[in-house]
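Where a number appears in this text, it was derived from the coordinates with a stated rule and is not lab data. Keep in mind the model is a prediction, meaning the values are calculated, not measured. Cβ atoms are built from the backbone, for glycine too; each structure is taken alone.
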Structure 1
Amino acid sequence: MKTEIISIGTELLLGEITNTNSAYLASQLPLLGLDLNFISTVGDNQYRLIETLKQAWQRSDIIITTGGLGPTQDDITREAVAELLGEEPMIDSTLVQKFEELFKYYKIEMPPSNIKQATVIPSAKIIQNPQGTAPGWWIERDNRVLITMPGPPREMQLMWTKEILPRLQQKVASSVIVSKTLKIFGLTEAEVDERASPFLSATNPTLATYAKTDGIYLRITAKTDSEDKAKELIAKREADIRAIFNDYIWGMDSDSLESIVGTLLTAKGLSLATMESYTGGLLASVITNVPGSSKYFRGGLVAYTDEARTAFGFDPQLISRYGTVSTEVVEAMATISREKLGTSIGVGLTGVMGPTETEGKPVGTIFVGLNDGQRRQSFAKNYPGNRLQVKQRAVTSALFELRRILL
């Protein structure tokens, strides 16, 4: 069945808000075996929204809208859908009563404009909104399904999970699309593409590459009449891919390098400290994205200047002899972080973030140092990109090398 998503809101067109709703729904539809053919974004203009809905009605079997269900004048989704279908909107007194009870519970006087959210048309079934006052609509007409949902991601996602997904599962049971993503680091996109080329032209399962800040993703997608068959196809292709990339694969699907490193540190009963220079504490920030990271991460030192490095115990002769971006300095950073914070492992990270070269080294030059009390190791890398991209790749490189050592 052909499916289409329409995101509604001028703020999306102006770039004031990132359209995460479409990305979320696009990842959900394959689980139902639904083919997503179109994604549209339209502003808060009733004429243009009606024209977009008409086009979707002509070419798609299932139409999903997000946004435009609020109480303000520029929330015009209900009016546009009513005009599309030629139905007269009415106020549902039961919904009004629910709104009044909700506002009374929170001891807030309900603005008269909220009554607008109780509008409904005869062919629409109300979809309850546990997180807000804007209910959605489920409409079935002319062998089509039109679904309206609120714009706030939290409201939309909960409504999708609790209300929409179960209804669509009952209605659509023809095929299942299952995907699995393998995450690779240490190779360029071109290298991954070349090595995986024998499988990139396959039709079922398909294989696609994506460049991300934490490496290259390989997504395997299978479409069959059952989830078990799809998983079987994926497992066979995954074995082929792992045979090619082996140690370059660090995770899959929702895995993050920081969570994998955290799991390994916890399992081994080890603690970690970091010392960074030109990444400015980004490594420590990423490590602490993991809930419970305080169990293994003691802290991070940021030595952004020579004065800071000296204060942390650097030998000035070391810096003057080798420079701030060097094997010798990054190994000393790993050692100092470990000793200062009394941890099992210390990680040092330095590099040339840009926009210009440093000490004769080009932008993108990265040095990672590791010290576990028994050995000191360092790794030199070079990555393309702007300042932020180089910082992100430097952090990924440090976590990737740490994971490899822990394994």
Structure 2
Amino acid sequence: MSAIELDTPAVQAARQPMVTASTLPPAWYTDQDIYDEIVEDVFRHSWIPLAHVSQLAKPSTYVALDLIGEPLVVTRDRGGDIHVLSNVCRHRWATIAEGSGEAKALQCPYHLWTYGLDGRLAGAPLMTEVEFDKSTCSLPEYRHEIWNGFIFMTFDETIEPLSPQLVELESIVKNWRLSELVVSSAVSETANWSWNVMVDNWAENYHVKSVHPESLEMMTPASLTAPIENHGEPWCYARLGHTSDYQETIEAAISTLDEEQRTYSAVGTIFPFFCFFTFPDMAAWLQVKPTKNVGELNLELMLFVEPEVMSDPDIDAIVAEQMDFARGIFVEDAEMCRRAFAGLHSADAASSRLSHLELSVWQAQNWLLDMIESRRHQD
């Protein structure tokens, strides 16, 4: 029996037009059985972000990570081709790579089985006394797509390509040249709240007046937020207007932005959980990595700048200032996400009405419901 009921009044209230809609019920944020179904019916049939091409700028590089309990490794082979591979050895299941770096091959530390960066098994010591065909033991490779420099994968070979679903978003963000930016700094955290508490918080600017009064509210106040209609595409996006004081501090905007684009920042999500932010002079990606537990996430916040900024003589000071700013905002958001997740477990918690500034939350929850309904019709 399914843990997800779509015909309840509370779920139908989330389907209402924005002016009368409510949030999904609290259980959609906290219940392990509901989360397990979302993992199987939504995440495994969606496009999931893994890495940025600048993290694999050279041949013979890799990035390893876990998502929803699946160990994965993204590689760039010697010929420059990208691969998304299972990170589980085909001989007795040890995970192979950890972290990121350069490597000519992927070697399992358990029995030293060695794989090329394309996943093919190259060597298996002491397997000559048994019947064994190493050509049958390649690492499983997953379908992937690169959108604006970000590498996405899917476990489902049959779903629609990603890029055609993002036509309008592509037209909005193209001048930021996200594929050409490079990571200037990054910070990793483990969070004890759910994926949708995190995404909802990221996607809306309604909370900045109270949660970030000395930072974002002084730069991109809630009152200057303009959520964008996505016309049914799987993303949300909001322009964040600048205060005059903040606008005056922008000295070196990304060179390809037009005059108007230099006057606002923006926050967006590609569903289910690709979270990005653009300023006139930089970009940010909050990499959300759900685990098997509804109340646990691994997070990595990466900041991106134009490549030439990295050769600035003051780059260390620039990066330190960026990270101080980013950490401060994350600490403030983390406290609210922690409190929201705690409150969602209360017997008194119930669906709540949405502000017009939470259009992104409404778009995200309706996409989720659409995905679940679509999967049920296919089954």
Structure 3
Amino acid sequence: MNKSTAASFPWAGTHPWDVDILVIGGGPAGLAAVTRLRWMKSCSPTPLSVVLVNSGPIGGLARLGNSILTGPALAFPAGELVRRLEQDLETYPAPVLDQKVVEIRKTKDLFTTTMEDGSVITSVSVILTCGMLDLRNIHQFWQKGVTATFGNRANIRAILKRELTAHRNPVILGGPHLLQLLQTIQNLNLDTRLLIQGSGHHNQGNTIYGELVRIEPSGQGLTLHLGSGAPPLETDRLILEFNSLELHRSPLPLGLDMDGIGYLAPNATPGLYHGGDCGGPPFSAVVALGEGAKAGLEAYRYTHQFKYNRPAPLFAYYGDDSVTDENIDQDDFHLHPDLIPARLLDRCPSARVQELWDVLDGATSIKDLESKGVGDNVQIHDQILTLLEKRAITFCPQRDRI
């Protein structure tokens, strides 16, 4: 999966906003949202640009273990669900920005999203799909020094007993409710350290409050690097305690309303949508997929209306009571000569339109493309429709909506 920087986007910095829809989080919910934004069944292709921002592995927690959707008949072994989702992202690609989002603000009609490196992207809408834990590179050490609790209370105790008695200086990563297991943990291994996930850093004996940002291999096993300038931790086993993480998630980006346990509070901010674990329980891959797909469709509908001042042609999902005998043969979308095409792929998907593809720069309008000798208005119109059908291009926004 090729990852980009904000500066490499062909439309960056040249228009009133940088991208139409920003999806934050690359787990099942985020991938479902992006796919629905790039592919709509039974719908005419409509030019909306989308960027996926993701600081960890594509697939999120679904990379760490089996994913069971509704039951045994829809169970995917570790990583298989992610592989299927990645296939859709390869077929209907969007730029992927390898960054962590630290703040989201809405000013007037647009969202301003600030990254960890200080870069900023403006968008018409935002889909928040970051999970309960920022994985960073945890997946690289899964079952190679990193494991997790799962299931019921008996399972949690059995896993803790097995892992804590087999390792000399284990670390358990969890939320504040992990402290309720402190006596049990100390009875199993007095040298166990608890890492309570959150912003800031301080220690209380063997309990460390901080944010895990990176793991590296070491002589003992693993070196855990924490944020806020905290010293690294050396460990021979890292255990993710999901029950306590589910009860109190890692902090969301600044600028968002949260409930008392760190999940996104319900609000009516136009253009802000969410899916998956960041919205709270129940936690399930099938719930994340459904909520992500719904968020994608809702953001598509909102952004289309904002950008083109007309409803999105999403008949297959929402129905349309305006369909009549008189207008049933009308096209749902008409290209506007002042709209500006921009690429979303690294290569042209069709040799027939290669000449046009070579001059697309994210700054030249369809009207002005005629002067570059790539065809007349009708030819350019037809070629752009081909690229749209391939989901190879989008259109940059214009301040004056049509």
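On mean count of other Cβ atoms within 10 Å over residues 48-55, which of the structures labelled 1, 2, 3 is highest?
Values: 1: 17.9; 2: 22.1; 3: 25.2.
Max of mean count of other Cβ atoms within 10 Å over residues 48-55: 3.
Among the shown structures 1, 2, 3, from which was the value 21.1 of mean count of other Cβ atoms within 10 Å over residues 24-31 calculated? Numbers along the way, then the final one.
Numbers: 1: 16.2; 2: 21.1; 3: 30.4.
For mean count of other Cβ atoms within 10 Å over residues 24-31, the value 21.1 is produced by structure 2.
Using semi-axes √(5λ) of the Cα gyration tensor in Å as the calculated read-out, with 35, 28, 18 as its value, let me know the right label among 1, 2, 3. Please list the in-between numbers first.
On the way: 1: 50, 27, 19; 2: 35, 28, 18; 3: 45, 21, 19.
Comparing all candidates, it corresponds to 2.
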